[in-house]
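These are the structures, in structure tokens.
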Structure I
């Protein structure tokens, strides 16, 4: 991977780190391509059973689009009479969010600082959010005369309701970590100094868990958000039948009866 995004796999956990702290981890083209490809690699790697998505430095998780590069690209578009700059949504941001939400393994976001714009979208797409007490969230899109991307118009209202989501999108502001937790945008708040260790601990616990069950949980939640109760019950039956036939389920039942801690194998 490019040095704009660091990628490491250890004991079933893929740690993906956005690594542009000098630019508050803003996403230039190189970083977007590297992040997209790292997530796709993690999703496809059978040895990876959970993913930790985090960032370097203590100021920002990701402030979204690198506006310096963006301004130069817009100028080039104007000169050429094209609009290729905004293709980045389809080519980069959409695949990143889909990789996070669709991979059959849990993704933990370790939010070390400001998460704004597309950076907020990445955080909201994750399955669990461990957030430093000094971090903050901001939709930011309307502040630069843009609409939501990176899935924010889908994830944000589902987490906090349409009314609050509309307010945060129309009137972008800094949402503190405490308010984010109270709204339901953060799952766990930790002191900034302990963020890296706690986020890694949560992700490692998931990496050691029943991988197929986690995948089924993600699939059932996504399915249930768009289908009727009757359809969702049928999907649950399908997924539960598959989970019940897994090696991990057998391991869990035997461990329960023996009053032991299960050691899952991810199958």
Structure II
């Protein structure tokens, strides 16, 4: 019996967790399989691919800037032509922020990458998922309604389309840009609404696809890798004892490559457990 080679894709994969996910996928998959390592800069993507240990699946470079409105669709077309579909997608690309950043100055670029980049990837690659496929959006435990004032829950709760999520994100972005969010209940740390919106996007697409996906063994979920020892996290917290990206990648790889419980579908998962969406 001939087995179709598997195809995996990781965005934001030139360093940190993304690179660890590529290395983990490559080591766990077969030599006939392919893992696409993607990022915005061709030199960094090429260097990262060259540095991946030469074992397991083939690792290929692709330039992908998820903040470019057409980039995800173009790559999806190329991969469909090459392989017919995909088996694992890790949407990991993120613009990181530090304590000294002014949210008003960076929110446009931040949202284009973290939020609209997520919905672009969902639109482009979810239709390419083969039977038993996985689409995992790397988010955070901050991505639940617990971290948003109840008066704001309606902005992201119960949304049933990616278009609705994008509209809510754009409206929040505009409040941040002109500073009017400061006079409301919106949190000052823009990572919180952004992560909640990412999880809301997963939930919205899961609402549309649930019946068919579960019948085909497909998992669509958001995942929280937990605190990691990275330079960016160190700007905010003491991460000296936190897991490395390679260690944090293990439960995410397990979720991508092993059987899953249907209750995980459309949810935010941390260390294999569902995090409640609402208080």
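Please treat every number below as a calculation from the coordinates, not as lab data. A quick note: this is a predicted structure, and the numbers were derived from the prediction, not measured. Cβ atoms are built from the backbone, for glycine too; each structure is taken alone.
Quick notes on this one:
- When distance in nm of label points 7 Å out along Cα→Cβ at positions 171 and 211 is calculated for each of the structures I, II, the largest result comes from I.
- When FRET efficiency 1/(1 + (r/R0)^6) of positions 11 and 67 (r between Cβ atoms, R0 = 25 Å, to 0.05) is calculated for each of structures I, II, structure II comes out greatest.
- Computed over structures I, II, Rg/Rh (Cα atoms, Kirkwood Rh) reaches its largest value in I.
- Structure with the greatest value (metric mean count of other Cβ atoms within 10 Å over residues 3-10, set I, II): II
- Origin of the value 0.10, where FRET efficiency 1/(1 + (r/R0)^6) of positions 43 and 203 (r between Cβ atoms, R0 = 25 Å, to 0.05) was derived from one of I, II: II
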